[in-house]
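Only the coordinates and a few stated rules stand behind these numbers; no lab work does. Because the structure is predicted, anything quoted here is derived from the model rather than measured. Cβ atoms are built from the backbone, for glycine too; each structure is taken alone.
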Structure 1
Amino acid sequence: MRRLAKRVGHLTPSTTLAITAKAKSLQAQGVDVCNLGAGEPDFDTPEHIKQAAQEALARGETKYGPVAGLPALRDAIAQKTSPQYHAENVLVSAGGKHSLYNLMMAMIDPGDEVLIPTPYWVSYPEMVKLAGGVPVFVETLESEGFRLTPEQLEAAITPRTKLLVLNSPSNPTGMVYSPKHLEVLAQVVVEHDLWVVSDEIYGALLYDGAIHRSIGSFGPEIFARTLISSGFSKAYSMTGWRIGYSLGPTQVIQAATAVQSHSTSNITTFAQFGALAAITGSNDCITLMLNAFNQRREYLYQAISRLPGITCLKPEGAFYLFPNISAMGIGSNQFAMRLLAEAQVAVIPGDAFGSDQHIRISYATDLDTLKKSVARMEQFLGVGLASRTR
């Protein structure tokens, strides 16, 4: 049998999927598993969004559409993001992940280096590899709130550096870059004539007065070098709808559109009418979910911080905690697998995000499940793990 393509062999298997599959297998056997691994809101899609899609179906909006997305949706996304953008600066794709993939394929040549601060979302380096690029990891410090410093960025740049990937609010840490911090990073990007891919999928989910601002908003030079990736999945609980988007200079968006034209063509037509209702409608649905997330965040942060041997920064955005488990004396994958097997709590190992000293916990689930999970973790850490590490 002929061999598979070499690019596939360079991909790293998803630890996230492995844990999720194990949790689902236990649940199928009747085991009561508390799943804190999910990266999606537990709320239903708001009714007005579903209604708009249903009405589009009834009108017969089921045919091919423009590859780049419905003009009205592209225009609404542009207006919502910045007055400097127009419909031609927008590409609607099959989720935020797809928008990132299109940008990577449009921007990266073989051998180009892409700077990825750690911890990072699991698919960044794999997309870079698929495009023929070289992911270069820049380790951020927990003491700095997992934020890339301008000094770290400067030191990581080489003649082959093509672009920087930024994610704020962050998956997996929940940390947010302040406007002042972003402005300094923007100066370094401009000085070295780099591109920056700004993943802003969690931009609407902020707490304690944290401010979301795109790095491209600090002047015309950085704006011309900024490519934004976002979508509807997180803020509007539309994960299964698979609608994301990217914004950037017309030339880049045209190139990414050409890539998409040979993969998916246009995104599901009637679903785009749901997205249009989301972005042009009331934000009350976001506020409702955000209030619930904040309540869960406060509870879980306090509860996790009290667990023996675990430390944790308080997240400022998204819906994740990233606790440090290094005092346990075992790696994150072993910790997560044992927590699932012995306490029936599913979390994601930090090594999937570039840090084997941490685990990712999602609070996009109900408060009762979070309380049950904490009780099980207390028993696991106080009895189960301690008895096996002595």
Structure 2
Amino acid sequence: MHIIALTELQFKNYSNLHSKKNYKQSVEYARLKGINGYKPIYLGLIDDNNDVHAATLILEKGINNKHKFGYIPSGYLINFYNLDLLKTFTIELKNYLKKQNYIYVRINPLINYQVYNSDFILKENNSGIINELKKLDYDFIPNTSKYKMLLKTKDINSTYKNFKRSLRRNINNCLKKGIVVYQGTESDKQDFLNLVENKTRYENMMNLFNTPDNKFEFYLAKIMPETYINNYRYLLKKEQFNNDLLNDKLKNPNIKKTNNLFMKKMTSDKLLTKYKNEIMNGTYLLQKYPKGVIISGVAVIANKREVTFVKECYTNEFKHIRSIPVVKWEIIKKHITNGYNKFDLGDVSITKNQITKTGYNGNIIEYSNSFDLVINDMLYKLNGIAKKINKN
């Protein structure tokens, strides 16, 4: 087997069928990075029958007039656990890139290094693959691993029931506040771009990820003040009726005054105050934004295999409402209906005190660290020294 250059079409056809298909190993992503000066190179490992057994997109940049380096986003399209295939691909790739005057390529493969549940309890350990890569002379780069939340679904009802209670409560609270979620269209592009900092990047993504194979979609959350007010008026009326019944019981000499009864009355009083305050908030919003106001947005890329969440954004004015989960839930519901069952919910932040996104009850995937595949050892070391000098 040996490495050959693939056309865009050949790479696209192979990547669309591969189990590790992802939006970064795609023609669309190559075009996006081309805006930043990267040259896309598509390579495939073929046998004597011209069947492709592995492939990769390399984003190439020049180091000087002669030498180059490459970046391989999200790793090769290969079965990393087929060690014979991985070894053959690596050897042939080095031979090919050496002729092209590469110094090294950096790869951040989608290898499930460790898998945890949402409470960060280890479920699966695949650390052995790191040693296998080291045996093939991949230079391990420490402290570059990433954590992501991966959600696998069956149907809408079971998915929602599997969410943690805190997340379900957050979603319900958003709905009470009159928040509606809708998919953005061409006429809504500016509304989304107003929410993000790097407007040019996401505008480019909108334009480039516009194919059936990799489709950029964005969704917006909007508060409708009249719905907000009416929802809490209904809740206030319902709770006022309950509060009156509790008052009657407390005044009735024939009913024993238990701690439970007093607690129910106190809880009901607090709810009445809360609902009145919410109506006041809704009234203020109605005066300020009579037609409603957009408060947050979420962007995804759907590629017929999985839905990847690529951006969450919100306005500072309404940051306290925490509306992102309700947007995500509406996206998940829609795509479950469309036949998707795999959702990459994005990066998970893990600190001593908090782990984000645990409410979705998916698996936390720790992807392996990045590696450098060194092509020219001497120049690689010299280039490393030059980088350190430039930082000082």
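Points to keep in mind about this one:
- Which of 1, 2 leads on mean count of other Cβ atoms within 10 Å over residues 161-168, largest value: 1
- Looking at FRET efficiency 1/(1 + (r/R0)^6) of positions 9 and 57 (r between Cβ atoms, R0 = 35 Å, to 0.05) for structures 1, 2, the greatest value goes to 2.
- Label whose coordinates, when FRET efficiency 1/(1 + (r/R0)^6) of positions 105 and 201 (r between Cβ atoms, R0 = 25 Å, to 0.05) is calculated, return 0.60 (choices 1, 2): 2
- Origin of the value 18, 30, 28, 23, where P(r) over Cα pairs in 10 Å bins from 0, in percent, for residues 153-208 alone was derived from one of 1, 2: 2
- Ranking 1, 2 by FRET efficiency 1/(1 + (r/R0)^6) of positions 169 and 265 (r between Cβ atoms, R0 = 25 Å, to 0.05), the structure that comes out highest: 2
- In this comparison of 1, 2, the computed figure 1.5 for distance in nm of label points 7 Å out along Cα→Cβ at positions 41 and 233 is attributed to 1.
- Origin of the derived value 94, 50, 45 (Cα extents along the principal axes in Å; candidates 1, 2): 2
- For the set 1, 2, ranking by mean count of other Cβ atoms within 10 Å over residues 113-120 places 1 highest.
- Read-out FRET efficiency 1/(1 + (r/R0)^6) of positions 97 and 193 (r between Cβ atoms, R0 = 30 Å, to 0.05), computed value 0.20, structure in 1, 2: 2
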